[in-house]
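Down below are the structures I want you to see.
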Structure P
Amino acid sequence: MPRIPRTLAEFKDAIASASPPAQLPATLVALWHDAKGDWDAAHKVAQDINDEDGAWIHAYLHRKEGDPGNAAYWYRRAGMPVSKLSLEAEWDEIVGQLLSQV
């Protein structure tokens, strides 16, 4: 069984798999789906994460979707300012932060 990725590079390598690594936290499962190009699956997972990390992912996803008003709401729920980073850089930042908590 593949182990949980510990670094951003390992997480990016895991994106090539057909399914997310077993025992991956829901936060990272959401971002795995996003990286696979499945925004709907990512959003569905994020909707069930009721903490600041989930709100940050939700904010990112709505910013990516092109809905700045909804994204701003979720950034507020996450206790964060609206990101000025590129979407790719913000994704890297979120994944890096979440991996540091695993």
Structure Q
Amino acid sequence: MVELLRRARARPVISATHAHVGKIRGVSFRAYTQREARRLGLGGWVRNLPDGAVEAVAEGDEARLGDLLAWLHHGPSHARVDAVSPTWSDADGGFHDFQIRY
């Protein structure tokens, strides 16, 4: 436990996550995701998939990525999210902003 606290106080751990968000009901999910990711200081992108799901890739501080994943589980107040399936990887540093892809 002490080691975890020491590590958390040290420099942030930079990681990446790729999340598949199951069927979304509600409007503007991508725009709200972009706003939340930018608020958290993350880079990456979000897009709709042909099957009605949403895909998001984000890089940044691991704790803030966890915050984004927690937010994705419920989305904005008027959305309904079926499931979120994240995978983790090392960040490559290729994102400087969070974009909506079409």
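For helix-only ellipticity at 222 nm (-39500 (n - 2.57) for each DSSP H run of 4 or more, over all residues; to 500), the calculated result is -8500, so let me know which of P, Q that is. Value -8500 for helix-only ellipticity at 222 nm (-39500 (n - 2.57) for each DSSP H run of 4 or more, over all residues; to 500) corresponds to Q out of P, Q. If you line up P, Q by relative contact order in percent (Cα under 8 Å, 6 or more apart), the top spot, with the largest value, goes to Q. Each of structures P, Q was scored by volume of the Cα convex hull per residue in Å³; the highest score is held by Q. In terms of mean count of other Cβ atoms within 10 Å over residues 63-70, the structure with the greatest value among P, Q is Q.
Read the figures in this text as sums done on the coordinates, not as results from a lab. What you see is a predicted model, and the numbers here were worked out from it, not measured in a lab. Cβ atoms are built from the backbone, for glycine too; each structure is taken alone.
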